[in-house]
Structure 1
Amino acid sequence: MPLLIVATLLWALSFGLIKQQLAGLDPNLVAWARLALALPLLLPFLRWRELSLWPGRPWRQALWLVLIGAVQYGLMYTGYLASFRYAAAHQVALFTVTTPLYVCLVHDAWARRFDPRNLLLAGLAVVGAAVLQPRVWDVGAAWLGFALVQASCLCFAFGQVAYRQMRRRAPTVRDHAVFAWLYLGGLLVCTLTVSATGGWGGLATLGAGQVWTLLYLGVVASGLGFFLWNRGAVTVTPGALAVLNNLKIPLAVAAALTIFGEQADLRRLALGGGLMLLAATLATRRGP
């Protein structure tokens, strides 16, 4: 669980930075830049022989890791970053409260069973995240943004569960020796999407603030944050993984209050954050 909490701390600034610093850029270019900066962080640690620790041919394990990354990072970023064109940052944050539900449902579908306790704990986390939202969103202009975020949440949930299941089949695998395959898969998808939209020209117009923002989002939030998140996802219960997906929301609200100067109802913040922490505590007490 500590790795998951550290990852959420690294992600706390993302909503505000994307909306304020990168609003004029092609979202597909932003997605590509984040993964292009994340890949070199773990590429030096990549080891082909590590793939032989899984049963089967190593190239098949590499292909599966690339496919997981294509969904969890490539398709997820395509929808998530595009949603900022149709919804405000606080709306995007609100829309992500469904991620725990997707994590539970994907895990249960993977195991061909239904565990109502996971769904209940995820639901408690969703309630907490919804309570701390400072204002009601306007459904009129934001439905497309909502749909894009839901698609991205489903992709992120699938990737977490798929990597968790794969890693548990080979407990001795070192995550840092295989993780670059996931970033490669995501980068391939984003290369195709930014080429399709013709967004490469945005690289020539980047300002200094946008460059620093992309460096933080790519190297720290994506490169380090996603590695810590998937590594931590291997060690916790499905219920804990589900509820921890929403801890980024109160952290993002706190960052908005202290760094970006936004206003929020502190009573909502305390109540919503308390419900989410309660859900996380109950999930961790369920055992491995």
Structure 2
Amino acid sequence: MARIAFLGLGRMGVLMAGRLLAAGHDLTVWNRTAAKAEPLARQGAKVAEDPAGAVDGAELVITMLADGDAVDEVIFGTGAGAAKLAAGATVVEMSTSGPEAVRNLRAKMPEGTTLVDAPVKGTLPQAEGGTLDIYVGGTEAEFAAVREVLSVLGNPVRVGEIGAGASLKLVVNAITATVPVLIGEAMALADRMGVDAGTAWDALAASAVGGMARRVREQTADDGQPITFSLSLAAKDLRLALEAGAAAEGVIAAARRELGAAEQAGLGERDFSAVVTHLRAQD
């Protein structure tokens, strides 16, 4: 079994780390908010006080953080992990960071170590069940070296060289984060025209966006539903898509503006479906 360091225990990260621990790997975890590591500690994970302590001696370092800047700070910032990386260690960057950030991170890796990108598609149920789609960017040899461990988390597929995984993740999330905005505008239109909301929801559930419409309807009807993808992260991902080359005046840009407005209205830590309620509340 591999000696693994896992950095970042958010909603997804804690479930992914738990799967690695259950599979028998020697796991050390770190999170900026230390209390989030307590459930894993009770299951046998070692908890480091800082990133450097977590990565010291690890064969594989997995990062699951907010974005590329957060990864850069954790690996290369003052007192962070780079100096303690073992010879031959691989960092698997599983956050949604964007291809440029991933390539920049790889270029900074200490001699004898490397970094591959491996962002995931899926939310909490897939993270818990080990059925995430994992888009890996790196050489064939690098993919072969991480494939077994990543298979505990889901279905890893090599999609190209470094940055290819990060690029594909932005393509996928451009759809995922945009559709709720479209649904919100459609429901706001239904409201203005006097269409019964339940009838409109039923019709959308039978449309081309049916799966997302049903999910969004459930989320907006019950604030107690678990947050699977926060609005602030959805807005961040569309920003990254625009930085990577999405049309500045296109649909993705419009959706980014609406998510940004909802974030400014205080909905950033809500599920991204909250943009529907935000749009329906506009005059």
Structure 3
Amino acid sequence: MMIDIDQRLQHATQVIREAGRLARGFFDNRSELVVQLKGVQDFVSQADAETEDLIASRLLAAFPHDGILGEERGRRGGDTDALWVIDPIDGTANYVRGLPYWCVAIALMVNGRIELGLIYDAVADRLYTARHGHGAFCNGKPISVSDTTRIDHACIGIGYGHGEAPGPHAKVIDRLLGAHCQYRRLGSGLLLMALTASGGLDGFYELKMKAWDALAGLILVREAGGLTNDYEAGGLQQAEPVLMLTPALWTPFVQAMGVNLPLYSAARPVKLRAGNA
């Protein structure tokens, strides 16, 4: 079956803006929002579920044979080579507290390769988009990673996932500061990735991330000229490390941090069926 990537990008752009408006409406009326805990400091709200349902319904109405993998609802749709991966609200803990550091994210995988990534910062009205081989953009304008070359001049976004052991995370921070590298933590990994793609940060690192937390940001940074680890090689079944950096920082960062993550190569698409997620 022919998979029209252009058509999907155009439609997803409309859908993510609509989803952002829905999520922003809930955000502006948080006193009426139903919030639950999935785990320690792991919030989920009515807005998460309804935003994901809107995205999935719009995508399946336009592309009924595609598959969907969402953070809140799991798998739905067809078992095909085209899989949409959705994070309806990345940064829910910020969202429910009224902090403006959250976003909506959609990625499209085709035959195991990330073809599209969209991240919408609905508060700032910034839409980041990337298509494999076509560059990265913010509100239609090209973006690129920073040109920082020294780790002691760099500022790296750091993520810390729910249920992650504190020891390894503390070790990351200790080594960063030991290398005289600054860091930022916003509570939304995808926003930190978008800032990396647009040059506001020089990289991003998190020890374990699920597919919906990572895919849109990975293609955005790659298309903006950054380097990332080969996240997809681990499949979509479990959380994997995510590392992305402006190119000159890769070697000094991995040496300073003592990490050994293989670089992503676009020449290695992996067959990932929707049913594997």
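Here, each number is a calculation from the coordinates, and none is a lab measurement. Note that the coordinates shown come from a computational prediction; the quantities given were computed from them, not determined experimentally. Cβ atoms are built from the backbone, for glycine too; each structure is taken alone.
Matching task: 65, 30, 26 is the computed value of Cα extents along the principal axes in Å, for residues 75-218 alone. Pick the structure from 1, 2, 3. Going label by label, the one that fits is 2.
Using distance in nm of label points 7 Å out along Cα→Cβ at positions 179 and 259 for the comparison, can you identify which of 1, 2, 3 gives the largest number?
Values: 1: 2.0; 2: 1.4; 3: 0.8.
Across 1, 2, 3, distance in nm of label points 7 Å out along Cα→Cβ at positions 179 and 259 peaks for 1.
A value of 40 was computed for relative contact order in percent (Cα under 8 Å, 6 or more apart); which of 1, 2, 3 is the source structure? For relative contact order in percent (Cα under 8 Å, 6 or more apart), the value 40 is produced by structure 1.
A value of -21000 was derived for helix-only ellipticity at 222 nm (-39500 (n - 2.57) for each DSSP H run of 4 or more, over all residues; to 500); which structure in 1, 2, 3 was it taken from? Traced to structure 1.
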